[in-house]
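Input: structures, listed below.
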Structure I
Amino acid sequence: MSRQRTIEKISASEYVSIGELARLTGCRYSTLKFYTEEGMLPFEQEEENLTRRYKREFTVKRIEFIRNLRQDGKSVSDIKLMLYEDCAG
């Protein structure tokens, strides 16, 4: 297993892993994985077996947006629709 990067290095990186996102946002790994599988968190993956890489700044903002909507009582389906409309519009 590779050694974890420091939070300072993570915060300065353009791309982060899902585990690093969990550390940055305080969001559970399983929640981030669910959001990814639902298409709510875009990622890049060069090959099938390689780690998914998330654009740090964009994804942290997206997670905060999702978190706020969930606290306001929005469903995952509602949020997905809002994200789709935001990207399409």
Structure II
Amino acid sequence: MNKNELISAVAEKCDMSKAQANDAVEAVLGTVTEQLAAGDEVRILGFGNFSVADRKATTARNPRTGETVQVAASKSPKFKAGKALKDAVNG
């Protein structure tokens, strides 16, 4: 499912226009993004937790040349599924 299909599904399930569903989906995704960018966690009961993980700086090797390359430290978003989501997937 891509974003447009998600918007269509939300519009159908909530009996709203696709424009309203687009605004709702954009608001949810935008809010999650803003909170993660601020370093906060987003917990959605029954669905899961979004958080930010710190990645340390490392050295890697370019497979084509064999040259070592410094990889800078960065932050990466993480998602951990909640029990209800895991149960739904495992059926």
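Where a number appears in this text, it was derived from the coordinates with a stated rule and is not lab data. Remember, predicted model here, so these are calculated numbers, not experimental data. Cβ atoms are built from the backbone, for glycine too; each structure is taken alone.
General observations
- Taking relative contact order in percent (Cα under 8 Å, 6 or more apart) as the criterion, the top structure among I, II is I, with the largest value.
- Looking across I, II, the calculation of FRET efficiency 1/(1 + (r/R0)^6) of positions 7 and 63 (r between Cβ atoms, R0 = 35 Å, to 0.05) that yields 1.00 traces back to I.
- Each of I, II could give mean count of other Cβ atoms within 10 Å over residues 15-22, but the derived value 13.4 comes from II.
- For 13.8 (Kirkwood radius over Cα pairs in Å, calculated) the corresponding structure among I, II: I
- Comparison of I, II by distance in nm of label points 7 Å out along Cα→Cβ at positions 31 and 55 - largest value held by: II
- Entry that produces -17500 once helix-only ellipticity at 222 nm (-39500 (n - 2.57) for each DSSP H run of 4 or more, over all residues; to 500) is calculated, selected from I, II: I
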